[in-house]
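Each in structure tokens, the structures are laid out below.
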Structure 1
Amino acid sequence: MKIVTTDEIKSLDRNATETFKIPSLLLMENAARGLIDHIEAAFGPVKGKRIVILAGRGNNGGDGLAAARHLRMRGAEAIVYLLSPIEKVEGDARTSLDIWIATDGLLEVVGSFSWGDLKKDLHKSDLVIDALLGTGLSHPVEGDYAEAIAAINGARRPVISVDIPSGISSDTGALLGIAVRADMTFAIALPKRGHFVRAGLEHSGVWEVIDIGFPPALIDRAGMSIDLLTSNMVQDLPPRRTKGMHKGIMGHLLLVAGSVGTLGAAQMASLAAMRSGTGLVTVALPATVAASNVPFPMEVMTLPLPETNEGTLSLASEKKLLQGIEGKTAIAIGPGLSRHPETQHLVRNLIRQVSVPMIIDADGINAIAPDISILKEKKSTLILTPHPGEMGRLMGTNADAVQSDRFKIAKEFAKKWEIILVLKGAHTIVATPDGLLRVNNNGNPTMATAGVGDALTGMIAGLVAQGIAPPDAATLGVYLHGLAGDLAAKVLGEGSLITSDLIGKIPEAIATHLGKGNA
């Protein structure tokens, strides 16, 4: 499923009518019927329910007016508050309005009702439908629309937004002055970028997509570059294991990680790699740390290396590290490595010399940030897995700037530096050098805990080590990581999850995925 911009959805609408000869009014009717179907699936039959629809003058309002008619046909008591003079409503929205008026639908028009009356109706409603502004909004909400949005939010009734909550930019997810806080949002035809970023994340609530009848060829021909990551995209991964397989066939990962005080990062990454199916895992770490009694999984091997006085890897370990990489099928660098200057110098030297695929995270990314041009000297495929703060350091900015335009930043960075970028956060983005983006749609807020990123590094690195192509390994790793987090959260509830719980659910996540996608 594609994720679209405002311009892209407008183009699709236009081509559906002009090229595929689908009447635009039919698309509006499909949207209205689909909206009611989704509402009933979520909230039960609408018969007997009192539902208030707030409509604007554009097609979003037209969807709401058409939905009001279908609600009444199914036995609901529907009342429309129109936030526009009737004479300013045009096109298909005007047709839906005229039908509503001609069939004696309950209608209150701005200027003829009091805000007190609207608030009373909202408080008495079973459901509220926000069909005010839609995807075309590009300026702060003011005047009557701002007043109406404030009334919706103040009513504390279940709210459904049509396409995107009014007051949210459909392209950037920015809050444009004031916005509806929806319990559910039903996107028309395809999800919008604004559902996944910034204020759009919080204001959209639970979102679903209404199929309005776009032919698959219409979408395929549009050449859009952003996909919603679902199980279908990775349904053939990982490959089924045959009876003749052995640990040597399943790859050997070298994990360069850990320092005094941060050994846990190496432990979590290595265990996640093993749980992801990697045949062999060796952890390269400072000798003092390796000699400590802090346990690794019994299956994990260690490679003790020369260290600095602070207990981090030193430049003296470079030769032994390069020898240790021989025979390995992937290398992961960074979890718990430290920002010691000598250690970071070592990371940059490895980027220049290592020819097997490399996954770089955490302090490995921090080693790149002072001189990002090192990426042009790489000898192998690189996967970088920054969180927004680390991404900000790579770009010489901050996390807020990254979050303001995650899609554009991820796409341009991966293309410019010819790397695979996994930009972590809610709806993690996987960007490839060819300009394609995949946006994850699982995972949950309980995963905001120490070590979850280390687990993701281990999972992606382990999948690469098994021979899965790096772009696919990054995609599958992100998907399974989110799924494991969801499975753990179901058991533990909100706020209780720790990374070891997530790692413990990796086998179930793989089994669930294989059962659904590859059966």
Structure 2
Amino acid sequence: MTSTFQQRIFCCLPWLIGPLYCGVLALCIGQDANWDLRNYHLYNPYAFLHQRLDYDVAPAQVATYYNPLFYVPFYEAVRLLPPMLVGFLLGALQGLNFPLLLAIARHVMAGEDSVPWWRGLLIALLGILGAGYISELGTMFGDNLTSLLILGGLLLLLINFPRLTAGRLSGALLPVISAGVMIGLAAGLKQPAAIFAVGWCVALLFLPLPVGQRIGLAFFFGVGVLAGIAAGGGYWLHEMWSRYGNPLFPYFNHVFHSPMASSADYRDARFLPRSLLDALLFPFIIVLYPFRTAETSFRDLRLPLFMVLLAVAGLAALVARVRKHRSTAAPLSPAAWQARHKKRFLLIGSLIAYAVWLKLFAIYRYLLPLEMLAPLGIWLLIDTLPWRMATKYRAASICAILLLVTLRPGNWGRVTWGDDYFGVTLPPLTDPAHTMVLMTGFDPMAYIIPFFPEPVRFLRIQSYFTGPSDSPNGFDLLMRRLVAGHRGPLYVLYRSHLEEQQSRDALQAYGLAIKADDCRLLSPHIEQYLNQPLSFCAVARTDSFTKKQ
């Protein structure tokens, strides 16, 4: 009775320790103030809840059209709760990755002889001590939140591995479809998560089963993924299709040809490998040059270490096969057989997901679930080597120490905790019901919109998505009509000094000019680490514009 009680306590502790540790760490490293937060993490759910998609025009640039459902709970939390409580709750939720990693490690290693309890614990702890994971604690980037669904789906497959490999498709359908739904839901809420759906789907094709059953499992997993995508993102895909004729708007618009955007794919190709050799060496390159895969500096050796061990383990397996060691080996027990194929499934799925990530994105944040799984992968590769267990432990210890002493988490922008998450002080408005604000430059500013009176309309006349040009898109043409027909107060919002000339040029294309004697500087709390405040200035129509009218 006492032993059973102790086991239950031991099983429950990770679910308490992980969230508590990550929640406290999120408070210690400061309040999130990253670029995307100031661009769309707050604005998108606000616009969704207040029906502003047809009222404002692209204030968060391309990201204005990202699925807002994922960010609604964050918006409500910021609106209702103190900032420190929001940060702690976010960190605590992200800390649930720890017990999931621990459970995955235990299931994968279940067939090993005399597995000590602390091995899985250390592997899971290393999993949440990654440079990317720590950098996202307390933030709404979402990569270590959708990871809960991705790791949960993987764990469900591992728990039901005996059913998957039993040779009866009917018995495996429920867990396979359920796992697909979980991972598909992650992809529906945040599309880059789809790389893991591809990874685990392909890994199912390598199970020790007849070809037809493998294809069947992969097919029904895919059905679950599609159902999950429909649940998490179906509404928004339909919304984009019905409004703009492109369900992925504005991405891949060279295929869908929505008149509201240019005929381009809008992909962020800055980080993609430049050659085959570049792709092969990418895990090593990003250690030396982190800006090849992220907008912030960081260092984490787990990916290159994993790749080196993969090559070593592959070479060792090839030598063993040549020497026919496998033919003289003793038959595996059922538990060891399951463990071997679980390891193979995990490694194949991870490598496929990595390859798809490298081809489509090469943005480090999107690879966070694999960053968390990498310590487990490193141990599994070490464990395949023909060494004594003591040697394996020494090698694993050296790897763990190397990861920890060289670790340098990224910093996406942090500020001190205050009484208000954003700390916006509005400028006085004489006629909010008829006021229009034009946004210029390329810096993120949409977070400020929810603090203005609702009737105030915001148009982004210059950004990465819109702007005066010889080939205006549909939104550019729409904004020209809206500005020409507006008869109330007009203002411009831009990053002072840094983007002032760009703003003047954009306004000139609209027949407008800044009133230099009617400007106010805005310095919200969320921007306390930035050198340049925001400028909020009245604008007037120029004589040339008036004559054209």
Structure 3
Amino acid sequence: MHLNSKLLDSIEMLEHILGGITNIFTAKNLLLVVAGTVSGMVVGAMPGLTAVMAVALLVPFTYTMDPTSGLVTLGAVYMGCIYGGAFSAILINTPGTPSSIGTTFDGYPMARKGKGEEAIITATIASAFGGIVGVIALIFLSPLLAEVALKFGPAEYFWVGVFGLTIVSSLVTGSFLKGITGAAFGVLISTIGIAPIGGDVRFTFGIPSLQGGVELIVALIGLFCIPEILKMVYNDVKTQEVLGYNKEKGVMWKTLKYVLSRPGNLIRSSIIGTVVGILPGAGGNIANLVAYNEARRASKEPEKFGTGIPDGIVATESANNAVVGGGMIPLVTLGIPGAPPDAIIYGVLMLQGLRPGPELFSERADITFTFMISLGVAAIVMVPVGIYGGRLLTRVVSIVPTRFLVPGIGIFTIIGSYAIRNNFTDVFLMILFGIIGFALRYLGYHPAPIVLGLILGPIMENGLVQTYLIGQKYSVPWLALVVDPLSWILIALCIFSFMWPYFGYLKRFIKLSSTNR
């Protein structure tokens, strides 16, 4: 009976996958994937702009679309934007997005040697491969995790929220305390408005429009877009000269043969990107550096890394594009975004009435699998567009001056914030969050923990209050938080994640002590 049930589930999932393939290969959706991928590549190739900004600014345009079209477009823009950052990283030595920081290490030296086209083709092949690996993991791991999520009660969701906060705080570069503080600030923001259980009005300061709480997209635009605009103005970014991109006969097949002849680097880096993507708040900026470091450690010639070799580009670009699919796994199953752009997609899902969790696979499987497969199609579309249009793309975006970018992006942030609820208060909140985000960055606080705290706050609050009400049957109601074995596992993960940064301190202390002896 159990085997029959598993077989039926497998057949059902196969039907959903085939249905998603059928849905995506329509003229409308294919056009949206191509347009979204190209648009994302343009934004990604512009130094100073990020995938978060691209996805956030696109949100207002998805209001008039059906859920499938809106999600397909957002996913394509996201995938294209992560890949697009490689162009400026290689030809300008300026990463278009934070996910392409590691690509500059070997990409720009290759371009300086006159191998710019080879570097671009290497990045294209690696990005497509990593993107497809991430999507495969998304398609086949998400239903399994969704089945586990069906066993979660209020207590388990509370501990999942705590686990998410501890992970993102420990991953933030710099002070662990700053990461925890940022996450706590995000949770505090999430309590503004009417309490979901009990109906108490909190922290509205007498402003009726705040009773609905702080809209997630508004906070995201403010925390991620406005600081980037102010940074561009503050640094007065000028147009930059693009290195030569000379056509070489047979370079495409030579590069393809070289990259595929070293599958270990491709597969390892793609897996690293997928795993890092699953970790809440990590993102491609961490994945590409981790993959680069591991590729160098595994290489027989580690001293060549940084001098302009394709292996360095393969590692970073396959990892950062694998993050796209990996980050969606906790998003669609648990409602916890793996990367900052996923948080915006989470907001769009909620606006469209699609609540992340097991019901996405049981009730809205057609939309869910179409969206997943569209990410893989976007990864494939990147290959011809990147190889044949890469040089033109880079030259166009490199000559766009800051004085045109800043006001245009600023207008889109205002329109996007207002259009969500047709509320001017949201515009003021967006600007306020932008100023706060800009100040916090210079104080060493990253916005990722704040955003995750804002998302996980309601999940934790609902879980905590519901668990307390269920626990009234115990002499100590709070015991309901720890009576289930699944809660014990999650608590152990929370403790391990919280203590992880201190393991590094302990290791350094032991090493220092042994050296002094």
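We did not get these values from a lab; they are worked out from the coordinates using the rules stated. Fair warning: this is a prediction, and the values are worked out from it, not measured in the lab.
Figure out for me which of the structures 1, 2, 3 the number -25000 belongs to, where helix-only ellipticity at 222 nm (-39500 (n - 2.57) for each DSSP H run of 4 or more, over all residues; to 500) was derived from the coordinates. Only structure 3 yields this read-out.
Comparison across structures 1, 2, 3 (criterion: relative contact order in percent (Cα under 8 Å, 6 or more apart)) gives the highest value for 3.
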